[in-house]
1. Figure out for me which of the structures 1, 2 the number 30 belongs to, where percent of Cα pairs over 25 Å apart was derived from the coordinates.
2. From which structure (1, 2) was helix-only ellipticity at 222 nm (-39500 (n - 2.57) for each DSSP H run of 4 or more, over all residues; to 500) calculated, if the value obtained is -3500?
3. Can you tell which of 1, 2 yields 16 when relative contact order in percent (Cα under 8 Å, 6 or more apart) is derived from it?
4. From 1, 2, which structure was FRET efficiency 1/(1 + (r/R0)^6) of positions 94 and 206 (r between Cβ atoms, R0 = 25 Å, to 0.05) = 0.60 calculated on?
5. Rg and Dmax of the Cα atoms in Å, for residues 86-173 alone was computed and gave 12.7, 39; which structure, 1, 2, did it come from?
Structure 1
Amino acid sequence: MAGAANTFEGGTNTTAISTGNSGGTSGNAFSLAENVTFSTTRAAHGLLSARMPAESGPTRASLGYDLSGNGTRWMRGYFYSASWASDPTLMLLFTADFYSFEVQLTATQARVNVYNGTSTATTATISAAPAVNQWIRVELQANNTTGAAELRLYNTADSSTATGTATGTRTIPASAWGGATWTNIGAAETYADDVGWSDEGWLGPAVSAASLRPIIGASVAVHRAASW
């Protein structure tokens, strides 16, 4: 049983988040941290969150943890943005061979796209508009062995009742889990808070996100599917 989570509460406003300064009071230190800063501008809980600037050329914001093994994994993210119109990808669960389950938001939908090494296809779609200018919560469940995925969108961020849910399956080649990443591919400026992953079950609303157990593994790689 394993998991990791981060509240960003141990950081300093405007300081770049790194693998070295993201632990402590914030929770589990990230294995990957690129182009993200601590921010007091927004916070889903507490005083701080992670500011992810709009993607610019090859520069993109990314925070990640190493994963390993096989079976079902869950991840959660709280997000705030003024617009989802650019159809950003915000969360990924990917394998060691970079097959991935990708959470994408649009102005009218939330969906799971699965990359199987050859192409990317949408396997689950929530036909509800993700809210803007407020915090929302997104949770993903995926199984690298069966290819099954479930997505849950919460426009009332701390609610126990989802705004919408969707499930789907797309088989991917055999490959152990490699990592969980929160990113900002194609999005306007976005804030993330109370991120985490688990191999035990849905994380649910953040109460004490830093209480999950840490994991140890190799460096997380940033997944760059051929379709991006």
Structure 2
Amino acid sequence: MPKEDGAAAETSPASMLAKLQLAALVQVSSLDGSLKYLTRLVGVDSNKVLITALPTPKQMKKETVDVVYDNLFFPEKKLVMRLIAQGSIFAFESEVIAVNYSGSKLLLSSFPTSIQSQALRRDARLPCALSCSCQYQGQAFTAVIVDISQGGCQLHFDPSQLSTSIDDIKDQHIQLRLRFYPEDAQQELTVKVIAYTKTSPTQASLGIAFIQAETSVQNYLDSLQLGDMSTMFL
């Protein structure tokens, strides 16, 4: 039977290996779901070993993580990894081989033998809840981003924060300041308002277009899609 659009499919280790790129976004989780973090691919030793960065103390909510590493990443422990490479999400099991403590703290795990893959949704508009501050002609107001895509996002806010009419903001540029994750650096994006809807004196939404491709936005979209694929594999 042909697979349905968007369904995961088996793929070969060689196919995934050919697409891997250093710094690819990787989600690592334990089989029971008690451990989950985002990291980056640091290297690949042929088709034998995957090398990824271990989670930071901030990600683990710990002051130091040396003891935690030993308890969590012991040899032969099974992990589920999902990574993005060249337009696809790959999901597979990997076993811990070792933890490297010299220099950068790295996880060495086995290259998978069974892999599922699924095409990345590049035009998807994904729901979210991101607080942001906005600047428009010297005026500041707060908003919440309720959905986001590669091309733009939708903001909900209280228009009474503006001293000017909401009609004036259409087709204007505004600055957004936000953190995609609490541990991230603050991002500042210049965007354009392309639509607005006012539903009450204290409720309105703005349709926002990104003026240029934003790496921080793409990274956030990738991480959201990795989260959406949490049922993929196992």
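FYI, it's all coordinate maths here, none of it is from the lab. Being a predicted model, the structure only gives us computed values, none of them experimental. Cβ atoms are built from the backbone, for glycine too; each structure is taken alone.
1. 1
2. Details: 1: 0; 2: -3500.
Only one of 1, 2 returns -3500 for helix-only ellipticity at 222 nm (-39500 (n - 2.57) for each DSSP H run of 4 or more, over all residues; to 500), namely 2.
3. On the way: 1: 29; 2: 16.
Clearly, the read-out refers to 2.
4. Numbers: 1: 0.60; 2: 0.05.
Only structure 1 yields this read-out.
5. 1
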